[in-house]
1. Please state which of the structures 1, 2 yields 13.8, 39 when Rg and Dmax of the Cα atoms in Å, for residues 34-169 alone is computed from it.
2. State the single structure among 1, 2 that was used to calculate helix-only ellipticity at 222 nm (-39500 (n - 2.57) for each DSSP H run of 4 or more, over all residues; to 500), giving -10000.
3. For structures 1, 2, which has the highest computed value of distance in nm of label points 7 Å out along Cα→Cβ at positions 138 and 162?
4. As an exercise: Rg and Dmax of the Cα atoms in Å, for residues 154-209 alone, calculated from one structure in 1, 2, equals 13.3, 40. Which structure is it?
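Read-outs throughout are calculated quantities, based only on the coordinates presented, and are distinct from any laboratory measurement. Note that the structure is a prediction, hence the values are computed from the model and not measured. Cβ atoms are built from the backbone, for glycine too; each structure is taken alone.
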Structure 1
Amino acid sequence: MRIFVAGAAGAIGRQLVPMLIEAGHIVSGTTRSAERAAWLRGVGAHAVVVDVFDADALRVAVVEARPQVVIHQLTDLAAGFGPEQLRANARLRQVGTRNLMEATVAAGASRMVAQSGAWLYALGPEPHGERDPLLDPTAVPDHPVLPGIIELERIVTSTPGVDGLVLRYGFLYGPGTDDANPGDGPTVHVVAAANAAARAVDRGVPGIYNVVDDGGSVSNARAREELGWQPTYESDC
């Protein structure tokens, strides 16, 4: 299968791209860095140096790759997790997701898998399932993360002709992240997060999936049942 991975050299991408290649997929991956492009080529992917905010260049890149599936792992958090960085990341999720979806449609890809967050559920009975409401944006109008999550999920799950799967990851830990071990809140190991995306390429009906460790405030039952996923650190897709 031909797969286009946007954000292919980030924390999840560095785990995901080798999984996809090992499974026999033809992978094109984006980065804005020449150094990371060299890493992508080194693991067997086609490297695409493009900025997701350049809608025209992104459309050309995706159309040329001719993917059947697009995986959205884009973030803008290299500078940290301060309020300004989080707002920049929210803008990427709003504008970048729109540009990527438009490119996906132009390329004729029929499926998108996109990362979201599992830590924004409104107060209510736990563990939270995917049908539970997120925080009310009118109640937290200055939230730096919520607007980006809401817009990303809306675009991915409501675009005609594209089967959209949203993976609500817990806070990442493991190689390439800021934490070696799980912290507070819903969590997931970065390898397990990548494995969920690899499985979602050809498993699961469109919709939202919590991708989190066992035993916390958020349930991973749907991902276990429909993706055949488990929160383990080994690649078994």
Structure 2
Amino acid sequence: MALAGSLMMGDPLPPPERKVTYVRAMFARIARRYDLMNRLMTLGRDRAWRRYTVARLEPVRPAVILDVATGTGDLALEARRQHPQAHIVALDFVPEMLALARQKIVARGVTVDLTAGDALQLPFPDAAFDGVVTGFALRNVADIPAAFAEMARVTRSGGRIACLEIAKPRTPFFRQLFRLYFYRFVPLIGGLITGQRDAYTYLPHSLTAFLTPDEIVEVMRRAGWRQVRYKRLMLGTVAVHTGVRE
């Protein structure tokens, strides 16, 4: 917890060499309130964004889908809903998150295979999946190009990827409004709801030096994805990137 304390007093972002340790511990602490905070932070729109993201796997009819950094399993469950005949695999490296995902899966009476693992070292063979989805994960990985390369490695040729992530709005007015909300309001409400204000200080600030949607396009292309494009949602504050495996 010493690192968390140092973040509250100074730089809200951990040094790169300690990011993995910090992120795992942070998500373990906020796991129980994670879904509630998602609903509050996104004004309830995160469910619609997940529906849109999974739908971007079309026109491919994936038989095997991977959700990378599944968290509490919402994106994997949406993949299960849209593709009831598919084999869904969901991976995360935070045991507390996976435990909550398992509770949801059991409560809904559906089948999703949960796997503990790191997005930078996916424990799957090459070309194992027809489609890959991921949501709100990129800002928390230590090496974004490596993450996209790993997702490309485990996706068959012609398979698709859909990636949901926060983005900075392009227009000055909405950018200022978003900054006020994301950097000021979110840490305040996060502290009240979860008791972990440092976590909800880190999460907004993780966007500060994050790649723009156009930069993500270039990273994806270099990692082996083609036909890469994106669409902004929610006044430009969210971007969904898609691509096809070479």
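1. That value comes from structure 2.
2. Answer by label: 1.
3. 1
4. That value comes from structure 1.
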